[in-house]
Structure 1
Amino acid sequence: MLSSLLPFLVHWGVLTLSLWTASYVFHGIVFEDKSSLFISALLLGFANAILRPVLILLTFPATIVTFGFFILVINALMILLVSSLVRGFKVSGFWTAFFASIFVSVCSFATDYLLASGGSVQQSIGPGTWM
């Protein structure tokens, strides 16, 4: 039980940190208090795990035609959906959600990568090791 709970809590923390950082980078994202931030991160994680794959499957032709860029629209819609459901989480518009979703995705990916590698960024290319 604890082995499956720990990755969930880490992902939730990473997403919370990414959303909190996005609220400082983008002036159109506002959290009224800490509880709205934590609830938004939790709900966004569930929406990305359950609803996002269904939307990607339903909009697969549009994703193919746009070479995958339509997934960015789906990510923005997930943030707008969560902001409409959580009291205390406000997003000013679609374009703010669009760029914030890119920012949150990059921050979450980078943080997950650093946590998975134990904090050391090593890449082996060719005969040597790069640090």
Structure 2
Amino acid sequence: MKTFKTIQIQFLIQLIVVTVVLFATHNYLLYYFVSTKTLFFPIWHIYGFHCFITAILCSILNHRFSSGHKNIFNLFMGLTILKMILAIVFLLPLLVSDLENKQPDVFNFFIPYFLFLWFEIFSVTRILRTP
């Protein structure tokens, strides 16, 4: 049986790799296809936010599961709702700004949001399958 520490280290390494790959891909696409547009949020802020929130969410779930609680679905749903609220709070300066075209900035935020959400779901199901 794997311990909390072992699972957590494996998860954090995977999270860092996924974050670096997604960030590099996103940065490459923005540099070569949309280099004329200045974004409201630098993409490293967006990826920092997503990486931090994903690490906290999955760490809480991993800790809860490792301490003997096998039913973590309700906790996962609650933390996902909290993540959505934090995403709106993160985007609030953009949403209330007088910026003319907010659509590229919103896409730059929510495409990685859903990719990190997929990674969270994948990671949580792997944690639940560990014997």
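Some observations on this one:
- Among candidates 1, 2, the computation of helix-only ellipticity at 222 nm (-39500 (n - 2.57) for each DSSP H run of 4 or more, over all residues; to 500) that gave -24500 used structure 1.
- Structure responsible for 20.6, with mean count of other Cβ atoms within 10 Å over residues 38-45 calculated and labels 1, 2 on offer: 1
- Top of 1, 2 by distance in nm of label points 7 Å out along Cα→Cβ at positions 6 and 110, largest first: 2
- When distance in nm of label points 7 Å out along Cα→Cβ at positions 46 and 70 is calculated for each of the structures 1, 2, the largest result comes from 2.
- A value of 41 for relative contact order in percent (Cα under 8 Å, 6 or more apart), calculated from one of 1, 2, originates in structure 2.
Values quoted throughout were computed directly from the atomic coordinates according to the rules given, and no laboratory measurement underlies them. These numbers were taken from a predicted model, which means no experiment stands behind them. Cβ atoms are built from the backbone, for glycine too; each structure is taken alone.
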